[in-house]
Structure P
Amino acid sequence: MKASDLMVAALEAEGVEYVFAVPGEENLDLLESLRTSTITLVLARHEQGAGFMAATYGRLTGKAGVCLATLGPGATNLTTPAAYAALGAFPLVIITGQKPIKTSKQAQFQIVDVVSLFTPLCKASTQIVNGNRIPSLVREGFRLAQEERPGAVLLELPEDIAEEQTVEPVIPPHDRRYAVAGDAALDEAARRILAAQRPLLLIGAGANRRCASKALRKFVSDTGFPFFDTQMGKGVVDEDSELYLGTAALSSGDYVHCAIEKADLIVNIGHDVVEKPPFFMEPGGQTVIHINYKAAEVDQVYFPQLEVIGDIAGSVERLGSRLDGKLQCDRGYYTALHREIASHISETSDDERFPMVPQRVVADVRSVMARDDIVALDNGIYKIWFARNYIANEPGTILLDNALATMGAGLPSAMVAAMLSPGQRVLAVCGDGGFMMNSQELETAVRLGLNLVVLVLNDAAYGMIRWKQDQLGFPDYGLTFSNPDFVTYAQSYGATGHRVERSADLVSVLNAAFEAGGVHLVDLPVDYSENKKVLIDELGAKVCEL
């Protein structure tokens, strides 16, 4: 068997469904092996798009997504998706090509030390130097990529190794179970929770993996535990609950931080210090119990006093049995704060101004999306508005990146969501800056026959940085640009373009696009003057009734 055939057989044994790729000449043996396999090749228009798609596949399924690129510039274009997977904890296997390593007549043409380049970004970065090593390296790569904490793995397959003959069999995946937390830690956690006057539950990114949602929903329902979540923990527990106190879209100063200041104990489930801090711990402040698959990474603003380490779902179930509905705490303040936050979020949600204000955009998007429909956000100031104002009902229904927070990932992420969930509405929400970074993937979406709507929030600027520039008192400089005609641009790729010209039309335009099917782009002018008014002035003037 040719080594490239063995490589593909090993991928098939791992259950790989798709390889997202921009192949080069060094990948041609592998490409031919893929042609006759059960794996679907998804040809992207840029390696970044392929990498973001593969990482999102890993995020949504828990199985490592796979992307493929050639050597040199093809590989270097995958560094951002590798970092995206590393910081976001998305399982990803990257396969890159390389010139022949036994004999080469092209000197250093296009040669980059790819293995060393990716080492800081990956859980493992390895060159395959013998075809017989393929089964063990692929199995180990997938094991590392998928086990907690998930991340990226790189396998470099040189051209001459891909074409050599081998007789090794593939190594099938093995069953893996996560350890359960010890009784002593769970007993102590229960004791501290029952002794607290105002305990508060925080749900982080780690709880959004490995089917922890069911256990957490039962835990909250059985105990009546007031909770809030991080941006990447949204939807794990239904945010329509009266026990929900908001999302920590900011690190301090928001309404949810009134609850944090009031709490004497915080149970932090699935927190990862890679995610922007949802609150700052202070010496002598609240007790924090860390419940996660792995021990806490201690940081200047995060140093929990008690850790419960093991499978999150199992830990939560066993902790709940110890509490046995005994959580007797002062919920009065939290109940009042829940009403105040709900009132605050609803303000300006029916504002008729045009260009549209972000609160109205979020409210209108929420009105057209069902409980299990999916919103994939790129990165920009609108992400804060969606984190604060969008009520998420199910896990995996609002995809945002609060770790690397890279621009350009929103459209590729939405495309994979549409591939995996064809019966649900999928909406990509992108700023004009982030959209243009990978807008060429519209052609890929059209070619794949996806049903997808892309909402482009058009302010002709890098709005997040412009807002920060204003916060610091600097003059408005260097952050504005002009855009193409987005309607015509979409049509040039075979998609359908729409332009919203008054606030009252957004809902009908989105509904019509979803009902028509296919790929649609909606150009929506936005007014970000509310950023300073609400997120700086109003929050700065709020008073926590402690």
Structure Q
Amino acid sequence: MTQRKTYAEHRDALLARYPQGVTPGGVDVDDIIQLKLQNTFNTHLDIARAMAPVMRADMAEYDRDSSKFTQSLGCWSGFHAQQMIKAVKRLRGTTKGAYVYLSGWMVAGLRNRFGHLPDQSMHEKTSVVDLIEEIYVSLRQADEVAINDLFKALSAARKAGDQIAEQAAIKAIDNFETHVVPIIADIDAGFGNEHATYLLAKEMIKAGACCLQIENQVSDAKQCGHQDGKVTVPREDFIEKLRACRLAFEELGVDDGVIVARTDSLGAGLTQKIPVSQEPGDLASDYIKWLKTEPVTPENPLKDGELAIMKDGAFVKPVRMPNGLFAFQDGTGRQRVIEDCIANLTQGGADLLWIETDTPNVDEIASMVAEVRRVVPNAKLTYNNSPSFNWTLNLRKQVRDQWIAEGKIHKDSYPDGNALMSAEYDKSDLGREADERLARFQVDIAARAGVFHNLITLPTFHLTAKSVDELSRGYFGEDRMQAYVNTVQREEIRRGVSAVKHQHEVGSDLGDTFKEMVAGERALKAGGHANTMNQFAAE
């Protein structure tokens, strides 16, 4: 990432042009410095170019120490992303290791002109690009508001003649860390052929994305990773789309652009076409070998309109569905995942893997990654800590099954199935053990399964639904204003959530500052004595 000029460097350069400290038009050089520093990036393509090396450095650090994994939450608006990153900065004092995940599911469900849609690539391509753009506008505005506050502190120190406070303010300005962080952006299955993928990838990169996540499903039959009916493409088709993404990065000068290759093969039992094999052991033959087939015999002859392929020296009929799709052999998903991952890394040039699973099971994922790492030792994953999993039920089942196998408990000690969800088990030995595993799940999966990045795809979808439900139940019920104060405002104040001062959060003070820059004493400001935001001044 390019090193920003310091306050002093900016001031020296400007004083060389304007020795009196003001421009011929009467603009103070400090005001120019502030605006230069507030403009943390000139274009969003500059963001992509700056954030890609950040991700690469994080990946290298993870290779040295698996405890240094990274995290993100899926955000469906710029405001969600802004508040997430602000929370991280309050918690850690830095944004290091925190990214934003842009979920195609949430774009389809919440951010397109066609209404609320399932995750089946039915939303407009441009809606994904628009959300990337919006997120970075919001993160950059967070920079502007924060830097404006720092310059207000500098101005106040100078007016008070407090040189120690003045130097502290300048130091804070020079050490300011941007709210802009990498985005991992979901490009679904590419929204078309490899050329369509390339064109969309370019637009996403120009909007600021330094990392693209693409999956090996058929574009026109794409399903959510946690739904049935998934159809994969032959590996060479997917590799062509990986190359399309790489070309988009290279063309736009994002040399360190990151590609996440997602495989849905674990839960995908169908393929749309049979690739052409040129020789034994090539990508096509390794894909074809997993097809479900029937022998061609006198009792099961080849009929008009049926297809046959040569397999192990004999003609066989691939099992074909009424819709023309071909079925894979049952129970082959795991091996297909491993082969997908190896091909995506070695022949597709992918940087990270994504294995879509149906349950959060550390052992299952670790065993697949171990096989991939026999071929690619530094293989790394992005993992979907999905809200589609019933985390409580899954981890309690895992604990129960393990304890039964180890002889720690009898199988009747705890119920099987959904009964384990009961609140009566929250404080039980099993419930506590499951919660402990949940708390360390990301640490375990990073250490044992090569997971560099842990994300939750849809958290802000569910959080918004829950929070609005909670407020509505109280406000439209018996509590009325107490519901708002107790569940929202009082918590904002006590946690130090800056959005409690909502006028300031959306840039009201920025406007006042700019008015002062150009109008001085004549400035008509919103932040005066009568501004009700002053009621939160103690925060």
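Quick note: the coordinates plus some simple rules give every number you see, no bench work behind them. In this text, all values refer to a predicted model and were calculated from it rather than measured experimentally. Cβ atoms are built from the backbone, for glycine too; each structure is taken alone.
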- Taking distance in nm of label points 7 Å out along Cα→Cβ at positions 151 and 327 from the coordinates of each of P, Q, which one would give 6.7? Q
- Task: Supply the structure label, taken from P, Q, corresponding to distance in nm of label points 7 Å out along Cα→Cβ at positions 71 and 511 with the calculated value 5.7.
- Result: P
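Who wins on distance in nm of label points 7 Å out along Cα→Cβ at positions 111 and 487 among P, Q, i.e. which is largest? Walk me through the intermediate numbers first.
Details: P: 5.4; Q: 2.6.
The structure with the largest value is P.
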- Once mean count of other Cβ atoms within 10 Å over residues 351-358 is calculated for every structure in P, Q, which label goes with the largest value? Q
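If mean count of other Cβ atoms within 10 Å over residues 63-70 is calculated from each of P, Q, which structure is the one that comes out at 27.4? Walk me through the numbers on the way to the answer.
Details: P: 27.4; Q: 15.1.
This value belongs to structure P.
Starting from the value -10500: which structure in P, Q was helix-only ellipticity at 222 nm (-39500 (n - 2.57) for each DSSP H run of 4 or more, over all residues; to 500) calculated from? Walk me through the numbers before you get to the answer.
On the way: P: -10500; Q: -14500.
It was calculated from structure P.
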- Where is distance in nm of label points 7 Å out along Cα→Cβ at positions 103 and 167 largest, in which of P, Q? Q
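From P, Q, which structure was percent of Cα pairs over 37 Å apart = 34 calculated on?
Numbers: P: 34; Q: 43.
For percent of Cα pairs over 37 Å apart, the value 34 is produced by structure P.
Match the computed value 0.90 of FRET efficiency 1/(1 + (r/R0)^6) of positions 183 and 279 (r between Cβ atoms, R0 = 41 Å, to 0.05) to one of the structures P, Q, and report its label. Before the final figure, lay out each step's value.
Numbers: P: 0.90; Q: 0.50.
It traces back to P.
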